[in-house]
1. For structures 1, 2, calculate distance in nm of label points 7 Å out along Cα→Cβ at positions 104 and 128 and state which one comes out highest.
2. Comparing structures 1, 2 by FRET efficiency 1/(1 + (r/R0)^6) of positions 152 and 288 (r between Cβ atoms, R0 = 35 Å, to 0.05), which one has the largest value?
3. Given that helix-only ellipticity at 222 nm (-39500 (n - 2.57) for each DSSP H run of 4 or more, over all residues; to 500), derived from a single structure, equals -12500, which label among 1, 2 identifies that structure?
4. From which structure (1, 2) was Rg/Rh (Cα atoms, Kirkwood Rh), for residues 96-247 alone calculated, if the value obtained is 1.01?
5. Work out which structure the value -0.67, -1.34 belongs to, where log10 I(q)/I(0) by the Debye sum over Cα atoms at q = 0.10, 0.14 Å⁻¹ was derived from one of 1, 2.
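Read-outs: derived from the displayed coordinates by stated rules, not from any lab. Keep in mind that this is a model prediction, so the values were computed, not measured. Cβ atoms are built from the backbone, for glycine too; each structure is taken alone.
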Structure 1
Amino acid sequence: MHGRLWNDPCLLRSPDRASYGGHLYSDKAPGMSLLELPSAEAVRLPPMGTVRSRTPRLWAVRVLSSGVGFLLAAFLVGRIAEGLRPGTGGAALVAFALGTLVAPLAAASFGHVAAGAAGLGAFAAAWGRRFALAGLLAGAAVLLEYDAALALVAVGLFVAAGGRRPLAAYAAGLVPGLGVLLAYDVLAFGSPFHLSYRYVARGFAAGQAGGLFGVGPPRLHGLEEVLVGSGGLLLVSPVVVAAAVGLALLARERPREALVATAVALAFVLLNCGYYLPYGGVSPGPRFLVPGLPFLALGLGPAFARLPRTTALLAVCSVVPTFGLTLVWTANESLRQTIWGELARAAIEGRASRLVRSLMTPDALGWTPAGSGAGTALMAAAAALALVLALWPLRAVRR
């Protein structure tokens, strides 16, 4: 908005920065910054050095960018599930939206959720033979997160199976998003092939120097953190197991589509396991795999249809810890015996537990007349109601 791409004053104290030509730049892909510009101007967001962490203006900017991506991803998961298995769309939507890592990241400035929404949108468009739109969304996904190139390639191969003309339309659709990214790299770093990660400064430079910007072959430590660490998938979101089973069921009738969804989800998991810092600093869990979660969630519809009780139980066991994690992860305190341990102590100790004390800190509703405590109760009630409304119709679903 000020006619330049560098921001020395804002990034001087930030660990997430790139240094080039005597100036400081964000070390992230530029898509989220572009996406947040309209809302930041609309609410007149002041310089970040003067912004309190929970100001309603900052919350509004996040909700109108990453939050919109969250809603679109949830809608797409639910709509595709309903098309595959009528009657399961609501359950799939809620299990994905409230039972996976997209929930705690929905109102954050990370680009993972928005990139996942764009990636799934690209796949859905290609599935519906709207190849130019698929390319447009795939290019936007990479503009939001560099590693969304995994989805771009997978969807491209899916399109290529239909012939040259669909592939040409897909390639044409890629031009706007990739063109903006290349132009940004030229203006910021002097070359269309120099990404911001090439110039990461200070704290993260050593770690990202190895492999491909810090990503190498999957490691045992990374696998442990991703699956069963404090924010691991199997501990916090066990419903992903049902989703994986659902993709296997889907492969029997739609092998190409199931293969693409499985390949993208698995690629992001392996990428996260190979990154030198699996959780990427302050994070509710292995956030780098989040763009692959919407693809994995495409198995929820078949899973709810074939194994409704088991999948519903796993959904409940995912929404409860994810809700707790959503409320407390930004406090950046180590969880004792994971979020399940904190939830157990909260049930036993009540207000004396650390988890409940953390809930008393200001949240997005703390600046409203309701206050933080009422806000927490309201969010819990909304999550519970969503679960009931989503799971109740499953009794009538045909297996």
Structure 2
Amino acid sequence: MKGPYFEDFGGQFAPETLMASLHELETAWQTIGQSEAFKKELDDLLANYAGRPTPLTFCRRLSKAWGMELWLKREDLLHTGAHKLNNALGQALLAKHMGKTRILAETGAGQHGVATATVCALLDLECIIYMGSVDVVRQKPNVLRMELLGAQVKVVEHGQQTLKDAVNEALRAWTADPDAHYLLGSALGPHPFPAMVAEFQQVIGQEAKAQITTLAAGPADVIVACVGGGSNAIGIFRAFADDAAVRLVGVEAGGEGISTGKHAARFSGGSPGVLHGCRTWLLQDDDGQILPTHSVSAGLDYPAVGPEHAALHALGRAEYAYATDQEALTALQALCLQEGILPALESSHALAWVQNYQQKLSGQRVVVNLSGRGDKDLATIFDKLGLDG
């Protein structure tokens, strides 16, 4: 366990009305959450409900075409279609042990919302999910899934009407409802969320490290993951962070290009500041006002990054690049047509970085965390590619 700070980043910048709830959560995580009984119960759900371990798939055709050994960690094959279920199960189970009966959550791409609605149905918990109206339109299939699973979806109509605004509303709701648990979906926010979410997601990297050693002729050279808030990336990075021989690459949303201002690349166009309860890298103007963001992928369309990523960046242990909307769409098509796998638009950014740098990666063993599947993105994909749906 780590926190509340990762180097100079993290912390607990929250209103007084939330401090009691945050302290209650931290205490439960450090006691109940670290008990052998809790871990056994969670491991059983991960194995027999969620479907862990997820496979590590070798890309035969792309490896040959791109001149490398390309592997995919298949979080897209997890129940509900993305890595989000790992954290949702962990937090909801903890909330149940704390005696909570109501869950609040935010969602952008809808995968965290679906995962939260799923575990609330499983554990008999009331579920309220906040989602920006822009994301409701572009992620309609996931909205329908949430509602079928019994969740109440509250549409946020102010601001940019995307993930940032959904987080704002979920935090406001928690302030007024301390008897509920806020099931934050990524490794950000006030302590203990960044460390706790990362702990629930680090199973990804633990599995991948063992799998690559067993399936390949040696260890991985490069680990690549998309970075929105950063939970899927920190989930796979943690297992390799102590091995300096393994290169860690996080890929942000370059949108329409950094120079246009229409992007969500915090390390390329941002600076340190405070948002949603923690100090980290974010997109802000000279007065500290949060700048609007853009990405073809709803899950990367967020102005801040998790504080553990900010620390890895400061230490030089991980490098952070970006891929544009068009590059992500191109990589998505490549994976569809050459491997028969439809990735989420978020994950396509990680694959795009590999495709862009294939010559420099020649002969290396590269593992991409395929954090989710692209069913939810079909309307956006067809629209952006000018296809008839």
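1. 1
2. 1
3. 2
4. 1
5. That value comes from structure 1.
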